[in-house]
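Derivation of every value follows stated rules applied to the coordinates shown; laboratory data play no part. All figures in this text were calculated on a predicted structure; none of them were measured in a lab. Cβ atoms are built from the backbone, for glycine too; each structure is taken alone.
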Structure I
């Protein structure tokens, strides 16, 4: 056990990625990064985290901000319930904890949007509590360390959590937890793990891939959206028509999007843009169709609408799909880092295809 801890900590000191939230011990900043990183790629989060912290540098600034402003900053990161719960938790901390985040994992779990993993991450990294973090990366590392049972079964979640607590370097819990997560993210991949680069290979019982549950195949759905623009009094400026999703919608309530139109209306039209977009377990094959003016269907079906120009689009809580469409149509500007003033580069754009663990193109899963 001591060899495992020393080897992993030594490896992490040499190979840890330089990420902005690793340069601080501010509990607020660590909390924001952990919420953003839930089911979202690191490359997507890096610049969005910087912009978010620049606009909401303290917990009180987040608590005092209107929810719409928080959602606008979250637009494109997906899983918008995270942003709503984050905002609610900030207000709860101001009211119940005088603006100071609780220092233990048990107390942190009482906040909206914080579960076992997030609470352990904040408590160990920010406050040095000796509690193990078990996310997907750590679960994979521990599973391979333990190996399958004699009858070929994988370790149970309870055994994995117990083993993670036993492995934890209690003198440096935050650093060790980050090392475990880093190993899973960069070396101990789900498929084709880089065992030759692993600092604890000799201790690993699996030495490679382990049996996994087959992934659920995504459903497919054809959808169509209307793009309606009008000129403004300012020369060369245009506005685009947006609609607001219902407050009781199962996904992305109150977020703004382009008007959805019935496929029968556009069956003889050519789309100006085609995109693929994944929302939860559904592959949406989207056609965008240009209209000179809103149709009767658009006006009757979507009563809450607004016209928005390019300058205000970044301030509106758009769905990930709407944001993707408007950027690819060059209607919406790419977001700028408030700190540097630089446009976020395409390499960090969450709406461009990336590669999965097997090196195949993968579409983003924002907008969930």
Structure II
């Protein structure tokens, strides 16, 4: 009997794992960055400069542990540099730099500009060894028809170190094709909780700009648990002057309340009836998509979107796309791909038994 129970438990665990994997980012690599990178131990901020002469540096494989590349037992600071030409980049789509898992802490620069970081360097050391690095590439930072330089500052405290494993390259999110208006990019951000922040008239000029989607820990808010607000303003393109529209907000860790032009649109609990959200505690893995009620959207003017987020612990924020506005036709395609009205047990039966 005990063996039977163990098998049943294992079956449930595997089913959940496969389900989560099926709902992962729909990313496609457009530039490969795997292979040999320039490498040097030590720490010098001048190494971030794209024009720095790294011809005398060693070359090591990425991804891979630097212990396996001739730096056995080395712990401390090191830098990686990679020069590349991106080739043809799809227009009007968000680009992501993927660097897999880095042990322990990193800062990533593109052409001398910081585009992302994870963990904390000494003296307030905090490891991020178990996070997959995915950073938005600002459009203004990438040179499409010229050489670009990525510089990665890494600190390893002990054991394996470096850009150790996982996807390495520049990617696009294929789901962004379903967006009629892509709202990824810089949003206004403020910690705390004030209901006045939902108002279109509120002055947010002194708020911080951060990347969406991304964990707010990667944007300089490493110790933030609790409430924070996001705001962004947008105008609809002319081809969306009529018809039902849907707001896609990707995945949020943990709970959200969404306001459009000061009026409540919805929150994660509205999606409880969908298969991917049947259990409390799984809010962070739900793909948010809300129908925009008639009269809320200004078809020919400026709109204000405000999102209140509460994070219980660990990572937080609007961390995964797609982020933007979808037509009814594109929403149906997105829903067919990721959402289902079937129960959890029906899903297990249809997926793994039938």
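Taking distance in nm of label points 7 Å out along Cα→Cβ at positions 25 and 249 as the criterion, the top structure among I, II is I, with the largest value.
Which of the displayed structures (I, II) returns the greatest value of mean count of other Cβ atoms within 10 Å over residues 217-224 on calculation? Let's see the in-between values first.
Numbers: I: 12.6; II: 17.2.
Of structures I, II, the maximum of mean count of other Cβ atoms within 10 Å over residues 217-224 occurs in II.
In this comparison of I, II, the computed figure -11000 for helix-only ellipticity at 222 nm (-39500 (n - 2.57) for each DSSP H run of 4 or more, over all residues; to 500) is attributed to I.
For which of the structures I, II does the calculation of P(r) over Cα pairs in 10 Å bins from 0, in percent, for residues 153-288 alone return 9, 22, 20, 16, 18, 12, 3, 0? Answer for the origin of the read-out: I.
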